[in-house]
Structure P
Amino acid sequence: MASTTAPLRPSPAPAAAAGRKRYAIVGTGGRAIFFYTAIARTYSGTSCVVGLCDTNATRMAYANSKLASLGHGAVPTFAAADFDRMVAETRPDEVIVTTIDRTHSQYIVRALDLGCSVVTEKPMTIDAPRCLAIFAAVERNPAQRVRVTFNYRYAPHNTAVYSLLQAGAIGAVTSVHFEWMLNTSHGADYFRRWHRDKRNSGGLLVHKSTHHFDLVNFWLRTRPATVYAQGDLKFYGRENAELRGVPPSAMYARARGSASAKDDPFALHLEDSEQLKAMYLDAEHEDAYYRDQSVFGDGISIEDTMNLLVRYKNGAVLTYSLTAYAPWEGFRVSFNGTGGRLEMEVVENSYVNSGGDQAAEGSLERRTITLRKLFEKPQEIEIPESEGAHGGGDTVLLNDIFGEPTTDEYMRAASHIDGALSILTGIAANRSIATGQVVNVDDVLRIP
């Protein structure tokens, strides 16, 4: 099938320089910006973008305008149906996958089969069959690898917790209590966009909680064994709004063109953000994707209130909750062990995904780690200073991917196995919510 947008043929420019690692990007929405701006701004000496692929030509044109403004130069663009042709013509070493979650697997598998390694945004995929397809492709292509970008592993406070636990600061960990709050800015945003349909995202227990379940796997160096979960849509959605007495006039389909949305604190006004307008409002004519849907509209099939009980193969037990309508953003996690207790609280600043200020995404208001050993006074743990989004994790992750390779004593680089283990807790939780039963994770997918 021919491309619906003619590939741009840039003049010999930084993107074509020899000796750099070559990256093609499929999916040019908000998360892709994280990768291609990093390459253009910081890693142009070691990396370059050689091609863009998407279902939407307007978004690809915006990505090329960003690349050009950063001195990288425009690159060829390809329609989604021409992914194979993009790989053949641009010859990338690696493909960066930042499409919607349900399509991650098809591009991961195809890239591997075409001889490319893969860097994929989390979650690696959304269900067990797609996960099996990725594992089969990795087995067929042993020379290639899949890397999952778990930036939270790289945040200095999360790395500090790993170091303390591995050093035996509280003895053997017996239980973990993990509470994550998404506020009415960031949390609400999942209910405005494609994530609100569980078929696209697997729900927040897969899309968002994959970060949190990966952290527990990483911190404890173990795997989930059984999962029991409950989850409901308690706050967002039309029915909940009606039960709270929200007038029908306020339950608009989307903010654009709605008088009711003018003063609604939950409304997203795309025209107020140059980046959101360029990527979504100006691109609607191609795919009818509306980025500013009402969080109190119909068609929401994901949960906003979730609670889990997870037993791990090392015997530790996790109690976990995720609330997507909290008055503040961040998390609290506590570890109980045979030698004491370790507590961490992190408060994140509010933001809207892809709103234009990448540094604001997951930036921190405050963070504390307290070590409480048995029979000793509490000790406040010093946390290394950090800069950048997601508590400083983004900067370290990007250098790990695009910069000069260094030895990582913390083993933070995540493989397809790590990617699978992180989503399996959420996939098992979805099954538990549906059946009301405890789910054995190995019955969902057994990973060697």
Structure Q
Amino acid sequence: MALKVEVYQKEKVRPCSPTPQSLRNYKLSLLDILAGTFYNPFVFFYHSCAGGPRRHDYDELKDSLMKTLSVWYPLAGRIKDGSTIECNDEGADFVRANVTNCDLGEFLRHPKLEDIRQLLPLDPYPNAIDPAQPMLAVQLNRFRCGGTAVAFCIWHGLADGGAMTGLFNTWASINRGEKPINPGSLIVDASAIFRPGNLVRPPPMPLSLKNRGKYSSKRFVFGKRDIERLRNDYYHPSEHRRRPSRVEALSAFIWAAVIRAILPGNPNLKTHLLINMVNLRKKLNPLFPSQCLGNIYQAVAARWEMEADGGGRVTAGFLVGRVVEAIDKITDDYMREMHSEGGFLRAILDVFKALHNADEIKYLSISSLCNVPFSQVDFGWGKPIWIGLGHTLDDSAVFMDTEDGGIEVWIGLAQKVMCNLDKDMEFHAYVSFSQIVSETSFSLRSAL
């Protein structure tokens, strides 16, 4: 049964106090520009507060959002040119809707990407960012049972996972009647370190990465014990300097399974890249605030090569060292050297050139939101019971923490590759739950 969502109110929410003239122009960094033209779409689901301490008051949420935008003022602005946000207090989109044919419990039994997308306030994948488009849009969806889905679309050019956490926690704190923690540390100038130069838009995606046929997206849940087992199995003190983290161990495990799933249909594969997104806030000196605005992350690549690796069975224990090595490479000195004189941008363009030969080189991109406290976002209604993704996932995956210490993985692969992955008993031996969320997707317009 198709989900029925009826929008009954749309309005602009502007900051409750005007942005000072001295703060009217917010400069985007190179990493912001490379993040792409799409929005980060997330949906937070909350039980009805019937009999609880506070009901779901949408007028109250609107008022607290006005106060939040006074702190996060670039999110109330509009793009002025490819490298500047004009903080003109145009505001965020604020939409109210009813889900007329479904209770929250029914929805969460088998959530589908197309249904999650219906809860969003706008299309998260525009062809280009228009000067009239908001940086932030919110849709409040009330289910028949009284539960609420708070759906966010935040322009990726302004916010990564750390920034979104800061926004959500600020809004939630204000809505609970509390003061946000140290609001003066939330807006920083990352462009001073990650200089955009003359770049005003992401480089074009290689033609080989467009229109690649049908994709499937699935959710996989890995339990805490199984992840710890992977960490222990992959740690050999004589070979590795340190025990791999949860994310590193699971990244290597999934990477190996994906390579195995690709090879039967693509015997010409010579190289496969695993691209991990690394939060730089604690890597740089001086440190960046943990929840500041911007894209303060670096993409790093680990490499598997058929010829160099002997062509035998691909195992995670073999690959985990490469994942750890690639992530450990990211230090303050390395970052500053990479970003001097355009070195990082040249490296990105070199990867894009290599990806033109899609039969011989492929990749999997992983973004981890583990240890990003989305599950703590409490507007006074309690913590969210689940968080849904509205992302298009083509050869990419997103990691999120589960309540019991495990990791939920959303991954999108070509349908034939996903079919082979489903037959991989070594992979499924560690999976505690799986669910198809989408059978077909469209290309993700992103720089990475």
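Where is distance in nm of label points 7 Å out along Cα→Cβ at positions 111 and 175 largest, in which of P, Q? Provide the component values of the computation, followed by the final result.
On the way: P: 4.1; Q: 1.5.
Structure P comes out on top.
Of the structures P, Q, report the one carrying the highest value of distance in nm of label points 7 Å out along Cα→Cβ at positions 199 and 231.
Details: P: 1.7; Q: 3.4.
Biggest value here belongs to Q.
Given a value of 20 for relative contact order in percent (Cα under 8 Å, 6 or more apart), calculated from one of P, Q, which structure does it belong to?
Working: P: 20; Q: 24.
Matching structure: P.
Have a look at P, Q and say which one yields 33, 26, 23 for semi-axes √(5λ) of the Cα gyration tensor in Å, for residues 79-294 alone, as calculated. Checking each candidate, the match is Q.
Comparing distance in nm of label points 7 Å out along Cα→Cβ at positions 247 and 423 across P, Q, which is largest?
P
Structures P, Q were shown, and Cα extents along the principal axes in Å at 62, 51, 42 was computed from Q.
Quick one: P(r) over Cα pairs in 5 Å bins from 0, in percent, for residues 135-238 alone came out at 2, 8, 15, 18, 17, 16, 12, 8, 3, 0 when computed from one of P, Q, so which one is it? This figure was derived from P.
Read the figures in this text as sums done on the coordinates, not as results from a lab. Everything numeric here is computed off the predicted structure, so don't read it as measured data. Cβ atoms are built from the backbone, for glycine too; each structure is taken alone.
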